[in-house]
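Structures given as structure tokens follow.
Laboratory data are not the source of any read-out in this text; all were calculated from the coordinates shown. These numbers come from a predicted model, not from an experiment. Cβ atoms are built from the backbone, for glycine too; each structure is taken alone.
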Structure 1
């Protein structure tokens, strides 16, 4: 049996249910599985590994530690090392526009490593299940939304705080209107408020809600049930739904909103001079570095 532990640094890969279910675990618990370049590249490799394995029928994506994913990594020691020139720099910063600088560099890098990879995972030739818990923030939503199904622990909090903290119009894979509905998407982005697991289930974004202590076992049980279906049938179902949503404009909307996202970055880069292209506290935004409280989107609170 292959030793998958030698393949990855930032995640774990294992096979369960007689090899019919692959489990990918994001494994940066101290950073709440914030997405540095290394974890994203490894995640792509792990999805490809599961996709190529004809025994695997379902893929579960989960996160170790207190949260599924706190979004993009904006300054951990790993992130700083990966970006900085030198022997520790991640090789992806030397390709796909990484050497060019400015708007072109940011556009091409984000297209490859934030946008197109997420869209690729959405169309993976396997059924995928996001098993989420704790915080699912901003880019963490992207990882959940690219999966076919989402199962959540009772404590899960879903929020995109990049509007209130970074001055951005949401994340690169802009699924918000499709997942939340148009008006709720505007509300959540403009306020930074959050949906809990039960509310996410009520709007159809989440399929199942389980107790925190039983989440992983129940997710595998759910995956095992789906894995009984013939692979051809499962993929025909997945394609029928995905192509229906694409015919309704989903893919075109993603392309358009990614362009707006890049315009938003360019705006802040010009205003602030920050190459990351994000707003600052001086511009009236919350200080993301002190992790302001995220409030629930309750119907009776302004």
Structure 2
């Protein structure tokens, strides 16, 4: 089976894919067309569908599965599909969703086991209780096993957020011996809870978009609210020093407030400052890894996470 991003210019593509986004336009001859972002587990590709009638336009919805017959063309240096025929998939097609969604290369149960081991390693009974209560929540548990870490930038695939968390824990474990001024338990708890708000900032794990609360409040504040809610449920004082430190790390993990990246407060402890840079390293290296993977044989490619072109270097 071949996936969308594996096809080259001039090749014909016949198969099933997921509609990630849809935008209508009007051509110079006044006929309507659609710009579609289509995806499968290999990634996404833009597609053009000309001469769209109202019935066809209505039948193609975001997050729906469609079957396409298309040709790969090059547009402004990037591959795009020109669709000849398209129809919604039916139950009779028996399409496997696993073939349509980019997914972490690490099995979810393996990642989950490492997450639970990290919780068991904590000395703080307070932080341990907060984390165990979070993972006992059925909705949080299921979403954490499914959701990406973002819509586009990094770990933007099925259970990508869980992969990001485990990667951060691994980075933290390696760096801690160098920085004895850092609180290990708070750092580990921050690795695990810093993006918990994304489980409600994003709409779903299949074709995620930003929810209304996500856009109005943001995942940092939503994450701190979740921690506060757990503390109230467990009768843990909100003024507890470890709770305050954890929430501070969550609220500051996007860096200096002056940068405008979404932090509610600038980092004021060694643990908060270190975590910010750990998060930056892991998110950017994951995004750059994806860019390099998509480059093929090209020497240079634009990396959205850095807002500049990067060189393969070898």
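Values for this structure:
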{"item": "Winner on mean count of other Cβ atoms within 10 Å over residues 129-136 once structures 1, 2 are ranked, highest first", "result": "1"}
{"item": "Winner on relative contact order in percent (Cα under 8 Å, 6 or more apart) once structures 1, 2 are ranked, highest first", "result": "1"}
{"item": "Ranking 1, 2 by Cα Rg over 2.2 N^0.38 Å, the structure that comes out highest", "result": "2"}
